[in-house]
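Each reported figure results from applying straightforward, stated rules to the coordinates on display, with no laboratory input. The model shown is predicted, which means the values in this text are computed figures rather than measured ones. Cβ atoms are built from the backbone, for glycine too; each structure is taken alone.
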Structure P
Amino acid sequence: MRICLQGGRVVDPAQSLDERCDLLLEKGRVAAIAPQIDAGDARIIDLSGKAVLPGLIDLHVHLREPGFEDKETIKSGTAAAAAGGITSVAVMPNTEPPIDSTAVVRLIKEKADSEGYCRVYPIGTLSRGRSGGEPADFASLYGAGVRAFSDDGAPVTDSRLFKKILQALAPYPDVITIAHSEDLSLSAGGLLHEGAVSKKLGLPAVPAVAETVAVARDILLAGATGARLHLAHLSTAGSVELLAWAKEREFPVTAEVTPHHLLLTDEEISRSGALAKVSPPLRTEDDCRALLEALRTGLIDIIATDHAPHTLSEKESGLEAAPCGIAGLETALPLLLTELVGRGKLSLADLVKAYSYRPAGILGLEGGSLQPGAPADITVVDLEATGTIDPRKFHSRARHSPFTGRPYRGRPVMTIVGGIIRADRGAVHG
């Protein structure tokens, strides 16, 4: 079907474009972009007053399938992504079995093709079984289309092994290693950030240095091996300083920050309990400011949700027993539009760079732009739409959030993947 999107404000940093334009979509791609297009026999969709963005790309998502379908499935997770304006997700390998074989890669791709609402890119493990014992079979996973590797949820603690892994992956120019940077000997038993809140509550805590020590190691090993390294979910001001040091020396390092590490502090544990328990933990206001400034300047390259759904019963089992994780696919864009773009802390173009254009470049995807010939992956946003975060309306199976009741101004109203409308005003379409 040919579709003509008319009258929207097209924001595409790849083309230095921010103006009213029409878009013609044909055969799953952008056929033309111009101030006015003769639509001919195309279906016309009037987007006057809406912002039209390159489809959002989330490089850090847990879909839980296979193995933990009570928490999330490929179908429910990609529906949540589409409802949240996200057209592509890269999915982490801490499944059961983990993504350390071509069979699991094939299973995920087949499920995504038959049941998914957005594009899905499997991330392979760094070590066999995510055990940290020996390198995964990178050659076969690469042959199956995997271009990113991680043991996310657990660091590769053995520095010698991690160096060996980076050396093995360095010859692949289009491959990235995604590091979960954490010193487990320093974070063991911690339930929240070590600081004033943990002292007030009398709870075991995770010091900031548990992250920064590991970030420093991972950066130095990337510099020594020349392997492309991507630092997941940075949470501390110290990590930002180390990232700046690495980039000044032109190390092959990129980094991400999550919406919850930008918008919530460790005080949230007092209000939301285990709903705000994440790894790494929520930090201080000073850390939030450092992360936002790094994002604003482009030092931190991208935004990624680290969407990590769990069942409500798990989250209600008490702070000590509850697993870490927040369901973020459906809250990310409304909150970022409200708290960052709406308050003038980040431009809409910079948000697109961090949540579409740069992620595409990091993973080597076609998306991230609306230039003619690009995939017709599009996120349409109503910047004036208002409401409150209501987990009861989530498509994710994790219908709970520390952001419950938070007001927003701006939300996705249409998500198009490969020229097909996958979500329209909150409803998803197969």
Structure Q
Amino acid sequence: MTETLAKQRWVRLIPIVFITYSLAYLDRANFGFAAAGGMAKDLNITPAMSSLLSSLFFLGYFFFQIPGALYAANKSAKKLVFWSLLLWGGLATLTGLISNVHWLIVIRFALGVVESAVMPAMLIFLSRWFTKRERSRANTFLILGNPVTILWMSILSGYLIKSVGWRWMFIIEGIPAVLWAAIWWKMVEERPAAAAWLSPAEKQQLEEKLQAEQQGIKPVRNYAEAFRSKTVILLCLQYALWSIGVYGFVMWLPSIINAAPGSNIVTTGWLSAVPFLLAAVSMLVASYFSDKTLQRALFVWPFLLVGAIAFYCSYLVGANHFWVSFVLLVIAGGAMYAPYGPFFAAITEVLPRNVAAGAIALINSFGALGSFAGAYLVGYLNGTTGGFGASYIFMAGSLLVSALITLMALRNNK
């Protein structure tokens, strides 16, 4: 592949993809800051209801993954993401205008529905533009929008809540997605064949390379056969358990830090950003070496194991040693995020193109189910026990089992 072709794709597409997913993550994760910054008190939200609201997003996310992914694969990922940007930006802005918890329930569920197809649609989109030796890094730059967004959102949201309140935080942070929809539509093409910025020879070269990669993958007749395969079933279970750790951590980290002696919402914002700085670095390093070696499992399970150990050690240290516990949480956060690029690259390398979209959506659906469980059960354990120790054990156990399942599902994948 020519150096010019490679550079054009990275420069033209990756910044657009990164910003798009960043905006999606901004409008789902700022809820944790609003809950810690006065929304729970203003709307009379009990701890149990707060757990339900944190997890309702993922319930909506779970039910609409596969239809959205099939639309992206068979019709248009570009159109799907465009309308999703408009709708999730509007729903996020509306969150700042509600006056009771009932409307909040509706909006959180609807936000999950709207965003459900974005992740699989973007992964499908990238698989049409980047080859096997690039795919882990391309996926990582997509998902990097997650920790990088939390990094700056944590700081910005803390200041916005302090300065203008949680309502204006939602309004201010929801508008960019609506504006970005126009840029996405103008800048992105569905497939290389439609790109005016590629020469005919470059288009043909890229398509031939992508087609050649499909020749080495064992054929799968249809979605029914793919969904019944041992590999897909194991990956669904693995990703669900992994997501329990990730989203239990993401949704409740602000509350964990805010409960520390002498903490306030601005301090919480700065400290909450630290794990995601490490996460961004670890994701880039893992994806680089995964693409370089074409090893996938080796850059997934060890990181999940480290995350499990860090959560368990944080539990052993206890709440009386906040800074030691915080460092361990930083390590856990960085370790949990590192494997995303290699993991999603592996899915498109063990399944042929005709079923990869549905499989990605199914696996991501179970990830949403795990996210629902993580967000809800971590909050429930925190409220029931009056501390964070039980939830650390829960997240550690989930990540440990996820690491073991990775070895079973991807042991032969290179």
Problem - Which of P, Q leads on FRET efficiency 1/(1 + (r/R0)^6) of positions 92 and 324 (r between Cβ atoms, R0 = 41 Å, to 0.05), largest value - result: P
Practice task
Have a look at P, Q and say which one yields 0.75 for FRET efficiency 1/(1 + (r/R0)^6) of positions 268 and 364 (r between Cβ atoms, R0 = 35 Å, to 0.05), as calculated.
Solution key: Q
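Compute relative contact order in percent (Cα under 8 Å, 6 or more apart) for each of P, Q and report the one that scores greatest.
Details: P: 20; Q: 26.
Comparing P, Q by relative contact order in percent (Cα under 8 Å, 6 or more apart), the maximum is at Q.
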Problem - Comparison of P, Q by distance in nm of label points 7 Å out along Cα→Cβ at positions 28 and 60 - largest value held by - result: P
Handout entry: Source structure (of P, Q) for helix-only ellipticity at 222 nm (-39500 (n - 2.57) for each DSSP H run of 4 or more, over all residues; to 500), computed value -27500
Key = Q
